[in-house]
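Structures are listed in the sections that come next.
Any read-out appearing in this document is the output of simple, stated calculations on the displayed coordinates, not a laboratory observation. Keep in mind that what you see is a predicted model, and the values were worked out from it rather than measured. Cβ atoms are built from the backbone, for glycine too; each structure is taken alone.
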Structure 1
Amino acid sequence: MGYEYTGDAHGALVESYRADESPFPTDSSRVYPRHDSLRDEPPLLKQLLFPRCWNATALVDDPDETRARLTELGSRIHEGITAYSDRDAADLTAVVDGILDRLPAIRRALKKDVEAAYKGDPAAKSYCEIIRSYPGFHAVLIHRVAHVCYEEGHSEYARELAEYAKVETGIDIHPGAEIGEYFFVDHGTGVVIGETATVGEWVRLYQNVTLGALHFEEEEGEDQMLAKGYKRHPDIGDHVVIGAGSNVLGAVDIGDHVSIGANSWVTDDVPDDTSVFIADHPEQERKSNR
């Protein structure tokens, strides 16, 4: 017997769609260009979370259609987690229900991420442009769902979703990373956020930023085996900006209202209200090519 969603998230999602106000898209008459994906979950998630931007306006006023789309998404998630689980497939139905039940809350968080992108990028022209075109937003949309799967103990399937997002965007966020509200990755190519990293609210990252590990511990008694399950990555506070090419490495604490300039290498704690930058840049020399 196939999966069928029986929760009440469809009603909450439809109410949420109807409550949208500008600058979020409110015009259900627009039809956007086709946007293909390599797997089924991302387009279903996009339609359920922002139907007006993804040619799914039938969901806006139709709870039954929204329930059907949730069932379709749930079937894909159910298949994904079942592939990695030793539990009977029927036992995983409640897990999938719980993941789908959190979509309204995920949508609320993503709307804040859109707001952060719009406020944090002078080039942003509209919320819909961000939802459809910004790789940072696409990556965090997938991450917020993958993180729920990770929290539910289905890390392998969560990692599949994360890897899809990396292929599509060039942004590598481990599903275990905890990302706060109003998160924005600008440009984004080459960004890496490790499994045990935490990120506060109103954090903005630029391209080629790494929130990574400084060194790895070896598993005692195991040849060539690295230890697992310990804190390896940084904790980033609220209202932090990290410039392009910067590396924040190890289990360090970055305080609130911190600015880290481009190409910085940070391996120690940074207190609140601090700017970190490279004081002496290499001198450049020029010569004629003639």
Structure 2
Amino acid sequence: MRRDLRLDNVGRRYGLRGPWVLRAVNLAMAPGTLTRVEGANGTGKSTFLRLLAGIDAPTEGRITGRPRTAYVPERFPTALPFTALGYLTHLGTVHGLSRESAQRTAGDWLERFGAAGYARTPMAQLSKGSSQKVAVAQALLAEPELLVLDEAWTGLDTDARAELERAVAERTAAGASVVFVDHDPRRLAGVPDVICTVHDGSVNRRTEQQTSRGSGPRTVVVAQGPSGGTLPAETARLPLTALEETTAGTYRVTVPASHSDVLLRALLTARPPWHVVTVGSEEAQ
């Protein structure tokens, strides 16, 4: 994302005389932010996400600054005339990738989510969990600037849920904005920059200063860098919960567990690379 996504006096209702689901929503979403959307069932969370994703248009008001967007809906259509790999390859070409690049990228995402074994299986024959992996992969393969996830973890196995958390960390570290709804309050606990609560047709926003940024599992990394060096620039977007230079050039860095892989990748791919001394959970330190 190059600029804020802005909602100005946005309202949405279905039908000319239908009740307002949302009204007078004023909100700005900056690049690189992670936003959790909360609210009781039936309050309009999915409508809010569909507006952000561009699936629905506002009934009133306007949305500006829309970036390249990908969306994982709460219910993903499975009766499609493709195999899993064929569907993802087709979408990759729609996004502008060459067929070869699209097929390679699709295969990589299926592998990451443990779905490579049924890449050639028709979509209509996939289980709900397998279909959900394809749904998530289709949203990630084109590296969106805005990723909208509506209960995207539902139906995924434990490894795939963790992989999606890592993918979210990668997108925000790359400067994209991610917005998500999930029924599990522990999902990405302590990580979101912003929490939006949908209630009585309005959307109320609170920032990390008003939330518990330190909650949730955390990983501690001790790393040594070049003499006189500082942490790689790629770490600037990570939600570090603690940073201490224990000795000259040696840092003890604490991050949410979901972001540990991104931190390690930034350290190990820096030029010159950093030496990772230890990696462990905060409780074990």
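With FRET efficiency 1/(1 + (r/R0)^6) of positions 204 and 252 (r between Cβ atoms, R0 = 35 Å, to 0.05) derived from the coordinates and found to be 0.45, which of 1, 2 does the value describe? Considering all the candidates, the number was obtained from 2.
Computing relative contact order in percent (Cα under 8 Å, 6 or more apart) gives 20 for which of 1, 2? Corresponding structure: 2. For distance in nm of label points 7 Å out along Cα→Cβ at positions 132 and 220, the calculated result is 5.8, so let me know which of 1, 2 that is. Checking each candidate, the match is 1. Structures 1, 2 were shown, and helix-only ellipticity at 222 nm (-39500 (n - 2.57) for each DSSP H run of 4 or more, over all residues; to 500) at -12000 was computed from 1. Quick check: 33, 26, 17 is what I get for semi-axes √(5λ) of the Cα gyration tensor in Å, calculated from one of 1, 2. Which structure matches? Label of the source structure: 2.
One of 1, 2 was used to compute distance in nm of label points 7 Å out along Cα→Cβ at positions 100 and 148, and the result was 1.1. Which label is that? Computed on structure 1.
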